[in-house]
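Student: Right after this note come the structures.
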Structure I
Amino acid sequence: MRLTSFTDYGFRALMCMAGAPTRSFSTAELAEEFALSRHHLAKIIQQLAVAGLVETRRGGGGGAKLARDPAQITLGQIVRALEDGQALVECFAPGKARCTLLPGCRLRGELAGAEAAFLAHLDQRTLADIAWPTPPDARVADMARQ
């Protein structure tokens, strides 16, 4: 299984946020960290906000931060939020089942089982398990702001 780069960068942003869960991260800051366009990262953050995984605030002191404790966000929830509408194979996409092997295809059931097992495994792990450790100098700066 291959996840989209959209999900990859979503995980990276969330890992940073989980390392400092009370801190807000600007889109510019995260985009620079990942060498990614701010526009693309903004789309990712927006999708995470729609899913209720992050909160965003505009203006001075604004940015994005986790909406919940990282221990309450499963990796499966993240994948489902960011891969929404991305079918594993064409025949899984709604209205796209043009495969000449349907309805007798046996591969489809195997792939559906594999996808379910993949997500079930990710549901057993949380964002806290993969949080990116905050560098010591950033922790000091975070404490000073509080």
Structure II
Amino acid sequence: MLTITAGVSIPDSEIELSAVRSQGPGGQNVNKVSSAIHLRFDIKRSSLPALFKQRLLKLRDQRISKGGVLVIKAQTTRSQEKNRQEALDRLVQLLVEVSYTPKVRRPTKPTKGSQRRRMDKKTLHGKQKSLRSKVSPD
């Protein structure tokens, strides 16, 4: 069981982990050992609440396919177990971000006092600039 929040968790059967060969430098070890991890999580078939599913599918994330499958590839370390844990941590982090509901912003109007102070400041600045101009001979 992978725990996301206090009331939400994912059974291990819904997460598919597979070991693949890692990319990048590493010498002969790269060609022999499958240390990278592919994590596949089918969002539509999961037991997540509908709100989580909806928000996940609405994300414009390149890791989510059109079919609703989230694919995370972890290959930063040479240890398969550490990469597995990193992939699961990334999944939890994504689901925690989706669980957060942002506070609704209500636009406010500036106060009369702030408007008056702004206009006074503008006129003062304009007067200072006019004093910098050349004096016309009379």
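Values quoted throughout were computed directly from the atomic coordinates according to the rules given, and no laboratory measurement underlies them. All values reported here derive from a predicted model rather than from experimental measurement. Cβ atoms are built from the backbone, for glycine too; each structure is taken alone.
Student: Quick check: -12500 is what I get for helix-only ellipticity at 222 nm (-39500 (n - 2.57) for each DSSP H run of 4 or more, over all residues; to 500), calculated from one of I, II. Which structure matches?
Tutor: II
Student: Rg and Dmax of the Cα atoms in Å was computed and gave 18.0, 63; which structure, I, II, did it come from?
Tutor: Value 18.0, 63 for Rg and Dmax of the Cα atoms in Å corresponds to I out of I, II.
Student: To which of I, II does the computed value 0.35 (FRET efficiency 1/(1 + (r/R0)^6) of positions 42 and 114 (r between Cβ atoms, R0 = 30 Å, to 0.05)) belong?
Tutor: Only structure I yields this read-out.
Student: I would also like to ask the following. So distance in nm of label points 7 Å out along Cα→Cβ at positions 82 and 130, computed for just one structure, reads 7.1; which one of I, II is that?
Tutor: Structure of origin is II.
Student: While we're here: Say we calculate relative contact order in percent (Cα under 8 Å, 6 or more apart) for every structure; which of I, II gives the highest result? Mind showing how you got there, number by number?
Tutor: Values: I: 32; II: 21.
With respect to relative contact order in percent (Cα under 8 Å, 6 or more apart), the highest-scoring structure among I, II is I.
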